[in-house]
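Each structure below appears as C-alpha cells.
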Structure I
Amino acid sequence: MRRLEVEVGEWEHSCCGPELSRFTNVEWTVFTAPNGRLVETHHGLDDLQGLEVVEVAGTIVEVEAIERDGSRTPITRIPSGRALGGRDEEDTGDVIELYTDRVVDVSDEGFIVTIEVED
C-alpha cells in the first residue's frame with residue numbers, strides 16, 4: 001500500500017462535491033498540477049490538455065483543511081459543496097478540527113485528502 005496526497009476543493013468541490021470523511025472509499029480522476037501536486041477533478045477534463053490525468057481508487061485515511069495562513073489542520077470531514085456554500089438546510093457546513101472541535105477558517109485553496117491505494 002502507498003499513500004497519495006490529493007488536493008480537493010476550490011470551485012469544483014463547491015459546485016457539487018460530496019461530503020468526504022476518513023475510511024471512505026473513493027474513485028477519483030486526478031491530474032498532476034504544474035506545482036507537482038495531485039488534484040481531484042470531475043469537470044473540464046478537456047481543459048487539461050498536456051497535464052497527466054490518471055484514475056485512482058483507494059481509502060481516505062487523512063483529511064486536512066488548508067487554513068488562510070497556509071497551514072494544514074486535521075479535520076473531522078469535508079462537508080459537501082452544498083453545505084460549504086450554505087445551500088444545505090440539514091448541514092451547517094462547518095469544518096471542525098479533529099481533536100479540538102474548533103471551527104477551522106478554511107482558505108479558498110481547500111483541502112488535502114490522503115488516500116491509501118494498492119501498489
Structure II
Amino acid sequence: MSPLNITRHTTPTGPLLEVAGELDYEHSSVLREQVERLLLSPGQQLVIDLSGLAFCDSTGISVLLAARQRAQDAGAETVLVAVPAQTLRIFAIVGLDQVFTIRPTRPGGDVAPAP
C-alpha cells in the first residue's frame with residue numbers, strides 16, 4: 001500500500017488540500033488530522049483535490065464526510081475536485097455525488113493535475 005500524502009495550500013477562497021495515495025483504514029487518519037487543524041471561516045471553501053488518489057475505501061469516505069461536516073459547522077463549503085473515475089462511480093452508487101459539491105477543476109478555473 002502506498003502512504004497518503006497531503007499537501008496543504010492557502011488560497012484566497014480558503015484552504016486547499018491535495019490528496020495523493022491511498023485513503024484507506026490504514027492511512028485515513030492523516031487526512032482527518034489535517035482537516036482538524038484547519039482554520040475555517042464562514043463563506044470559505046475547503047477544496048480537496050483528489051487527482052492523486054489511488055484508492056479510497058469506506059473509511060476514506062467517512063473522513064471526507066467528516067471534513068464536509070467540519071466545514072459546514074464553520075459555515076464553509078466543501079468542494080471535491082478531480083475525483084478519479086472509480087471513486088466518482090462509487091460516490092454515484094451510494095448517492096454521495098448528491099451530498100458533495102464535485103467539480104472537474106479547482107475554483108477559479110485552475111485545472112487540477114491529471115491523476
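Just a few scattered comments:
- Structures I, II, by relative contact order in percent (Cα under 8 Å, 6 or more apart): label with the highest value: I
- The maximum of distance in nm of label points 7 Å out along Cα→Cβ at positions 73 and 105 over structures I, II, that is, the highest value, falls on II.
- Test item: Kirkwood radius over Cα pairs in Å calculated as 14.6, pick one of I, II: I
- Answer label among I, II for the case where helix-only ellipticity at 222 nm (-39500 (n - 2.57) for each DSSP H run of 4 or more, over all residues; to 500), calculated from the coordinates, equals -9500: II
- Structure with the greatest value (metric mean count of other Cβ atoms within 10 Å over residues 49-56, set I, II): II
No lab work stands behind these numbers, since they all come straight from the coordinates. For clarity, every value in this text was computed on a predicted model and none was experimentally measured. Cβ atoms are built from the backbone, for glycine too; each structure is taken alone.
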